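Engineer: Below you'll find a set of structures to go through.
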Structure P
């Protein structure tokens, strides 16, 4: 993700976002299911880790966590958590083959341009070990736009997102839909897909 305005918003609201995601992750059944699907000591990637609340929960669960985010203020917050290996990096920095037992891409790739999504997903699928676990959370809808606080979003339908994951060899195992209020204070529909390589 290389949208400067989106990065600036997250940098300026890092503390606020930390408080918001901390509340979500304490009770997030999707995170619980993702962690439960992996063996102790599994190596996981938290892509777009933000302040590291999910990464911290995964580390406490006994997973080996690599957490990436392109926002220095977010990495500073994520670095506070024991057992979390943080790196200042974005979607274009995904590389390697058969590295991760699991990839947690929770409401991060929604900031990528639609034209970039196939190559990002292909890189993630390549970095995932065979039969590794994959989670993606996205806001649903069509088109792209900025929200009220300036962040860039690309929206997907269930069928479109499912097709993109299947195109890179991932098999969908579960889906959850709902509505949730985000950092901009607006309630929006979302979808979370669980998959494996």
Structure Q
């Protein structure tokens, strides 16, 4: 079995992930994807025998709309929020990936080149283990994007993204992950 097939099995077995994926599929945002924490953490839970949903703080949804105005994004944020009941409504965070370059440096202190599609985003994430996204397609298949592969995800290994400098807040990210999954192995930079 490939790691991608195993990832899809894990996602399908997680009721929270599947709920979010079904609602998002029905909303049909342009070029949308659920990525990062809720996805890799589902794998970590499966790998460590923890319950589905353990440690998941939010569901990060990216979509891509060339209209980079705040007003257009705000309409989508409100539309997505209205599609979910609590407590999931508060956990779903949706952002237009076409806008990230506008605010990223101000928020995180690092430059960020404009993206051309949602699937470009994971390659910019802090670590290869975090760089994974899924989408429930119209035909009920699950598509996966993982620009660095899935080995680090399944090996519970966090290493810096080789295509960017060490992320500001690296130590905080590592402490946060280890606080919930002490089994995580960290490959320190340098």
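Bear in mind that the values in this text are calculations on the coordinates, not laboratory data. This one's a predicted model, so the numbers in the text were calculated from it and none came from an experiment. Cβ atoms are built from the backbone, for glycine too; each structure is taken alone.
Engineer: Determine which structure produced the value -11500 for helix-only ellipticity at 222 nm (-39500 (n - 2.57) for each DSSP H run of 4 or more, over all residues; to 500), calculated from the coordinates; the candidates are P, Q.
Structural biologist: Label of the originating structure: Q.
Engineer: Upon calculation of mean count of other Cβ atoms within 10 Å over residues 91-98 from the atomic coordinates, which of the structures P, Q produces 20.4?
Structural biologist: Q
Engineer: Name the one structure among P, Q that mean count of other Cβ atoms within 10 Å over residues 35-42 of 25.0 was derived from.
Structural biologist: Values: P: 13.9; Q: 25.0.
Answer by label: Q.
Engineer: Of structures P, Q, which gives 9, 40, 41, 10, 0 when P(r) over Cα pairs in 10 Å bins from 0, in percent is computed from the coordinates?
Structural biologist: P
Engineer: Starting from the value 6, 26, 27, 21, 14, 6, 0: which structure in P, Q was P(r) over Cα pairs in 5 Å bins from 0, in percent, for residues 115-154 alone calculated from?
Structural biologist: Working: P: 6, 17, 21, 22, 16, 11, 7, 2, 0; Q: 6, 26, 27, 21, 14, 6, 0.
It traces back to Q.
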